[in-house]
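Each value in this text was obtained by applying a stated rule to the coordinates, not by laboratory testing. Owing to the predicted nature of the structure, the values given are computational and were not obtained by experimental measurement. Cβ atoms are built from the backbone, for glycine too; each structure is taken alone.
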Structure P
Amino acid sequence: MKTRLSAALLFLALPGAALAANDVVVHRDPGCGCCEKWAQALRAKLGRTVVMRDDASRGALQRRAGMPGTLASCHSAMVDGYLIEGHVPVADIKRLLATRPVGVRGIAVAGMPIGSEGMEVAGAARQPYAVVSFGSSGQKVFARH
């Protein structure tokens with residue numbers, strides 16, 4: 001009995017164990033296409049393996065990270081323990097990882113602003129947007145674009 005239980009637990013753990021420590025898992029609204037464009041930028045500019053998961057219940061991930069609902073977008077990613085919500089530019093993710101500000105659990109771009117990473121539309125005017133940090137230190141503008 002113990003052998004079967006151990007084998008079953010090992011089998012269940014394998015998908016998670018197959019991910020390397022620095023891989024990025026992106027939880028997206030099922031079928032969202034712009035999320036793949038953002039993931040391509042992440043792969044190219046951050047040099048990480050990116051795994052896409054359709055996840056209709058990603059709100060639980062957002063709540064665990066303490067992300068305010070007002071910052072929600074179409075995808076959430078975990079990068080080195082930080083929640084990255086929405087179309088955050090890779091340059092801002094790199095700055096977050098380099099500085100690791102105290103009291104910050106993640107950064108977010110609310111909604112889907114045209115011109116943000118993964119939301120580029122040929123011929124369309126870029127919409128200004130803010131990248132907002134959140135966590136025990138509250139919400140603060142991390143960057144403006």
Structure Q
Amino acid sequence: MEPAADTPQDAPSATPCLILCTTCRAGRTLAEGEVPPGQILHDTLAAALAAHPAPPVTLRAAKCLSVCAQGCAGAMTQPGKWSYLLGRLDQAPLADLLAYAETYAAHPTGAVLPSRRPESLRGAVLGRLPSLTDAPQESAA
């Protein structure tokens with residue numbers, strides 16, 4: 001599911017964006033011509049979102065997110081919120097990915113504490129980055 005042609009890629013959005021690595025091999029060596037698990041996950045999620053009455057997330061593809069040892073990878077992002085790098089997404093049910101997106105969207109800074117994540121995504125966060133716009137201010141711990 002790509003942004004509408006008349007919408008700039010960097011325009012602020014009220015809907016989070018999940019960027020999935022379509023070249024992720026989930027730690028496997030692929031046979032010639034085999035579709036990467038990352039592409040399968042992207043296509044499966046795209047079909048689920050197309051059938052969803054109110055998709056909680058837009059979907060974009062990326063060629064590589066450079067976390068190849070962490071299974072299928074993605075990034076959840078939205079202007080004005082923290083962005084999260086996620087791994088092992090191939091092990092999560094689609095309903096859990098959608099629930100994570102809904103929780104991310106509902107929180108003012110995008111924080112999804114481990115206790116609020118679906119069980120399959122409790123260990124999925126590999127890192128986070130502050131927003132370039134309206135970055136949430138936090139004191140150093």
Q: Supply the structure label, taken from P, Q, corresponding to Cα extents along the principal axes in Å with the calculated value 62, 35, 27.
A: P
Q) When distance in nm of label points 7 Å out along Cα→Cβ at positions 115 and 131 is calculated for each of the structures P, Q, which structure yields the highest value? A) Q
Q. helix-only ellipticity at 222 nm (-39500 (n - 2.57) for each DSSP H run of 4 or more, over all residues; to 500) was computed and gave -6500; which structure, P, Q, did it come from?
A. Q
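One of P, Q was used to compute relative contact order in percent (Cα under 8 Å, 6 or more apart), and the result was 20. Which label is that?
Value 20 for relative contact order in percent (Cα under 8 Å, 6 or more apart) corresponds to P out of P, Q.
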